[in-house]
1. Using mean count of other Cβ atoms within 10 Å over residues 32-39, single out the structure from I, II with the greatest value.
2. If helix-only ellipticity at 222 nm (-39500 (n - 2.57) for each DSSP H run of 4 or more, over all residues; to 500) comes out at -7000 when worked out from the coordinates, which of I, II was used?
3. Assuming 0.9 is distance in nm of label points 7 Å out along Cα→Cβ at positions 48 and 80 as calculated from a single structure, say which of I, II it is.
4. For P(r) over Cα pairs in 10 Å bins from 0, in percent, the calculated result is 13, 45, 33, 9, 1, so let me know which of I, II that is.
5. Compare mean count of other Cβ atoms within 10 Å over residues 8-15 across structures I, II and report the one with the greatest value.
6. For which of I, II does distance in nm of label points 7 Å out along Cα→Cβ at positions 16 and 104, calculated from the coordinates, equal 4.2?
7. The value 36 for relative contact order in percent (Cα under 8 Å, 6 or more apart) was derived from one model only; which of I, II is it?
8. If mean count of other Cβ atoms within 10 Å over residues 88-95 comes out at 19.9 when worked out from the coordinates, which of I, II was used?
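Values in this text are rule-based calculations from the coordinates and carry no lab data. Owing to the predicted nature of the structure, the values given are computational and were not obtained by experimental measurement. Cβ atoms are built from the backbone, for glycine too; each structure is taken alone.
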Structure I
Amino acid sequence: MPGTITGVSTKIHDPEGTFKFLKVVLTCTADAAAHTFPATVVNDVITDKIVGLSLYTVGAYPGTTAPTDATDLTITQDTIDILDGKGADLIDETTTTMIWAGSSTADFPVPVVGDLTVNITNNSVDSAITYIVLIFGK
């Protein structure tokens, strides 16, 4: 079975009802024979719009069939990794991990001006499952 990445988005509002954040949870399942994940455009797998928002944080946690420890994640926009290498070894086989978007030397929200593509590499477990949590805000 080929690998898949699907997504669900949830709007988060403050107590007064004002929009604050958009939480996106990506369910990533590796290929059953080749243990690869497909490069996937986040904008295409969720119903809410992310263009015009900024990516604040990225989290990852393993599923029931855990991926290889130290699996890598990049999120590209116009071919540029907006995590600036901070996604290297981010995906763990046993624990939850979290990083801020931004450069390798500073944490800051990154404006979304087009498609964001999730790329997961260096996994060697067939049918591995990992969840990627993206938090966007204004």
Structure II
Amino acid sequence: MIEHEYKFRVTYPDTDKMGTMHHANYVKCYETARWELFHSIGIPYNLVEELGVMCPVISMNFKFIKPTFYDEQLTVKTRLKDIKGVRIWFEYRLYNERNELINKAETELAFVGVNNWKPCLPPDFLLTAIEANKRITT
């Protein structure tokens, strides 16, 4: 559907005693990559919230393939896989500097009302931006 690349460097605080990026930091990097994808097609997340909608993660799945270490530059390739009703799905592929796949992940998010946390449809501007940018790789 829509793809986006996000690059970042593993910082010292991202690593654990084993010298690798701690598994909890993958959540943070995928969260950032997801909103960078949205930002690249003109969807600032703060506008989604201002319109009364939040997008909590309701499911995550990770596959750790290879470790990554301090100061490595990584590339996340994020793909908006699908959007149906009150749910949206993303896939992530994380590559090291040698372009080796080191992690795969998927997340499922729901659209809910800011005040009541009840499922709701996404804002129209979000659907319009997604439709206008299908098959875009940035």
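1. Working: I: 15.1; II: 19.2.
Max of mean count of other Cβ atoms within 10 Å over residues 32-39: II.
2. Numbers: I: -500; II: -7000.
Value -7000 for helix-only ellipticity at 222 nm (-39500 (n - 2.57) for each DSSP H run of 4 or more, over all residues; to 500) corresponds to II out of I, II.
3. Details: I: 2.5; II: 0.9.
Considering all the candidates, the number was obtained from II.
4. Numbers: I: 13, 45, 33, 9, 1; II: 12, 41, 30, 15, 2.
Only one of I, II returns 13, 45, 33, 9, 1 for P(r) over Cα pairs in 10 Å bins from 0, in percent, namely I.
5. Values: I: 11.1; II: 13.9.
When mean count of other Cβ atoms within 10 Å over residues 8-15 is computed for each of I, II, structure II gives the biggest number.
6. Values: I: 4.2; II: 2.2.
The read-out was computed on structure I.
7. Numbers: I: 36; II: 33.
Here the read-out was taken from I.
8. Numbers: I: 16.1; II: 19.9.
It was calculated from structure II.
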